[in-house]
Structure formats: structure tokens, C-alpha cells
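Undergrad: Please find the structures below.
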Structure I
Amino acid sequence: MEKLRQEFLENLMAAWCPSGFEEEGQEAVRQRLAGVAEEVRTDVHGNVIAGISIGAPLRVMLAGHVDEIGLMVSHIDDNGFLYFRTIGGFDTNVLGGQRVIVHGEAGPVQGILGRKAIHLMTEEERKAAPKIEDMFIDIGAKDAKDAKKRVRVSDPITIDVAMKYLANDKIVSRGFDDRVGAFVVTETLVELAKRKPKVAVWSVTTVQEEIGLRGAKTSAYGIDPHVGIAVDVGHASDYPSVEKDKRKLGDVKIGGGPIL
């Protein structure tokens, strides 16, 4: 991957973008497209819309959502522990023990997500998926007053997982759903700008997909495209436990190209 493209991917994945809080990711997109697109604008909803050959009569819209699932502080108890609600859908089985970042007004606050120790659970509790209301976040606060100096109810929270490189050109990160789609549509516009297409091409990094496809709807009304292509993630079928489901999922391999 060329250096500028790789730097953009790394900057985009480092951004925190729970639905409704996409500013960091969108700033990375604006910087990447500055001087490339004929027009770059951010609508009132927060979608970043960039176009080339914008005077052409046929309009094509490429869309990838920049937001990710996250959490939000909903309560701070007397001991300074934080309780939360989800932004978008979470598999609660993967939350316990995760390091998190609470994005407070004064800056990021580190925390750890906990629940009752397995040794203290009943057999029924061990078998059941954990409930959000039974989980908490410890930021190390002494009490509620100390916690409220650092965070407040309504602060967004993200899992503290940075992008990492694996063997054979593979990458892992939180938020690939769907900032990798935002990356693809942005880089597609960069490439198409060199070719000066005869149709108008609009690249849109949309907001609030995880809570109802909201940004895609409003930006589509703004562009009124003749053709729309959404780029999002899918499920591979080349890893243990799902290989037998290829008849249902299709034969989808990591590195095997795009899927429809």
C-alpha cells in the first residue's frame, strides 16, 4: 500500500467515532480529500460529501459509514463506578474485561469494564449471556464526586483497541465496521479524480448507520443519485466453526476480493 494511503487508513482507524460522535473520523476524511475533490462539504447531519465531475448529468453515489458501535455513560454510583448503555448493537459476551476509553469533556479517561467474578456466579449465571445492567466501568475513582470531575452522564465510550498488523498483510482493529468502507469510498474517489470520469461521482462517509442508517438517508436526499453503491463489511466463511455453513453464507475468503 502506498504511504499516503496507509497513513490515511491508520489515522482513520485511530479516530473514535461512535454513532453521533463522528467528528474525528470525518476530519481525517476531509484532510485526505483536500485538493483532490472538486467539492468537499459537511452537511448539517455530519456526513462528509465529496464530488468530482460534479457538473455531469449522471450522478453516482458511493457510501461507507464512518461511525462505529460504542457505549455511553448512563449512571455514576456513589462509589464512582460507571454504568452505561450501548450505542448500536453489542455482543455482551465480548465486553467483560475490556479496556475502554471514556471520552470526557476534559479529555480521554481510561477504564476497565468489569462484572461479577466467575467464581462468585451461580451455575445459571455462568451459562447466561451477561446483561448490560450487571456490568460496570472502573476508572479508579474514589467516589462519585471524584468520578464526576473526570466524566459525566452522556459521555461516549469506546473499546481501547488500536489497529495492529498481523502476518501476511492482515490487519485487526475495532471499528472496521465500517470505517474500512469509508476508507474504500474515499480512496476510490482519489483514484477516479485522476481519470476525470464523464459522470459525477460523489463519495460520502455517512454518520449514524449503527442506530438506523440515518446519515445514508439524509445524504442520499441531498445528492439525489441515479446510482448508489454502499460499501460495508460482511462475514467470511473460512474460519473455524462457520466453514460448514458455506451453503448459507457463501464461499467467502479473507483476501478473496469483494462480496455482493
Structure II
Amino acid sequence: MAEKLDGTVALVTGASSGIGAAAATALAGQGASVALVARRKERLETLAGEIRKQGGSAFVLAADITREDQANDVIARTVAEFGRLDTLVNAAGVMLLGPALGAPMPEWREMVEINLLGTLYCSHAALPHLIKAAETGARRVADLVNVSSTAGRFPRAGRAVYNATKHGITGFSEALRQEVTTKHVRVCLLEPGAVNTELVSHNRPEIRDTISKFLAFERLEAEDIADAIAYIVTRPRRVAVNELLIRPTEQEG
């Protein structure tokens, strides 16, 4: 049976669009107060307004989590605003594909900084608060959800660095789980397949066309992944969903 999140606090990165925005909405719907983190403040303000209209509580934090100081700051400001942190959803990410030969180095750097370093910075800053929430909160459990990808399991040509960042999250999540699971901080690695978000649009035009041809099937929606996140974090204290792979029915690989 699902447990409501009333009285808890969740922070979601990448909350200005896609999976992050949908996850924040879903967690607010379960009763959590939600801190919304991304670089695009206007989008965060719009989402916060929608959450508040539904009776939820939302706190906007425009920040660049690829900067360690800003990642630390959003965690600190969330705890200062709400008094605690029970759930961290690392949903910020970028997917810039294409052959390794001749690839623009700024694209590789951006994926490493957002997909990997941003997750590490936020997780590091949040851990003491998650442990405290598990020790003192009414539910006596806390959650850290890392939104990865099928790319964290299956390497593909043309995705070398994207694969590298997502495989990194896989290793980090499992090692961290082993460290904190006895403290009742649950770490989940969530691996979506193709989702209908703006990720593809960030690619160069010639790469975007190739990806679109590959994705000529019915993709998942961000709300499908948000539903999974809500499921993960509303399990009873004794239940930990450590890894969840979700693909569109028509996706073969």
C-alpha cells in the first residue's frame, strides 16, 4: 500500500521541464512540499503556480547545479525554508549524441557536468539531511532517486559520452546504496527508455534528424516516469526499490 508524503519535503532537479517537472507535480500531489531546481526561473515559477493551484507547496530555486556552490546552496535553502529534506530526485540531464570522431568537446563537457557532476554535488549535499530525516521523521525513511537511462545499461555507437555519464550514475547509485541502506536512506536507480521530452531538441540538427528516425515509435511520457518515482518513494519503510528499468512497449533496445 502506498504511503502519503504529507509533512515531507522533496527537492527535484531539472524541474523546469520533462521528467523533473512531472516528478515535482506528482510528489506534490502525494502531499510533499517541493523545492523546484533548474536554471530557467520563469518555467519554475509557472510550475510552482500550477502546484499551488492544486493546493500544494512549492519553492522555486533557480540555480546551476553543475556549480558545486550552487548545488550546496539549493539544498541548504530548501532545509532553511521547510526545515527538513526527505526526498531528492536527481532528474537534471542532457543527451547530446553523435559520433565520437570530431565531436564538439563542449557537448561532452556539458554532459559530464550536468548528468554526472550535478548529481554528485546534490547527492553529497543532501545526504546528511536525508539521514537525519530517516532518523527523526514520522515515516523513518528517506529517498534518493537518480534518474538515469537505458544508456546506463546498454552502450550504443554514437552515444559514447552519454553512455559514460549514465554508467557512472549506475555505479555511484549502487555503491551509495550499500553505504546508506542500513540508515534507511533508500537509493533507487531509475532507467527510462525513450521518453517524449525536449532532450532530443538539444542536439545539432543533423543528429536530431537521425535520432528522430530511430524514435519512430510510441514513446513514454514524462508522467509515466513521474508515476514510477511516486511509486518508489511511497513504499513502506521495509521496501526499497533499488533499480527500475522502464521502456516503451515498442522499444527493442
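Undergrad: Comparing relative contact order in percent (Cα under 8 Å, 6 or more apart) across I, II, which is largest?
TA: The maximum falls on structure I.
Undergrad: The value 1.66 for Cα Rg over 2.2 N^0.38 Å, for residues 109-212 alone was derived from one model only; which of I, II is it?
TA: I
Undergrad: A value of 28, 15, 11 was computed for semi-axes √(5λ) of the Cα gyration tensor in Å, for residues 13-116 alone; which of I, II is the source structure?
TA: The correct label is II.
Undergrad: Now, a different point. Could you figure out which one of I, II the value -7000 for helix-only ellipticity at 222 nm (-39500 (n - 2.57) for each DSSP H run of 4 or more, over all residues; to 500) was computed from?
TA: It was calculated from structure I.
Undergrad: Continuing with this model, one more query. When Kirkwood radius over Cα pairs in Å is calculated, the result is 20.3; to which of the structures I, II does this value belong?
TA: So the calculation was done on I.
Undergrad: Work out mean count of other Cβ atoms within 10 Å over residues 5-12 for each of structures I, II, then name the structure with the largest result.
TA: Top value of mean count of other Cβ atoms within 10 Å over residues 5-12 goes to structure II.
Undergrad: Taking mean count of other Cβ atoms within 10 Å over residues 101-108 as the criterion, which structure among I, II has the greatest value?
TA: Looking at the calculated values, the largest one is I.
Undergrad: Now for a separate question. Among I, II, considering only Kirkwood radius over Cα pairs in Å, for residues 197-236 alone, which has the greatest calculated value?
TA: Structure II gives the largest value of Kirkwood radius over Cα pairs in Å, for residues 197-236 alone among I, II.
No lab work stands behind these numbers, since they all come straight from the coordinates. Since this is a predicted model, take the numbers as computed values, not measurements. Cβ atoms are built from the backbone, for glycine too; each structure is taken alone.
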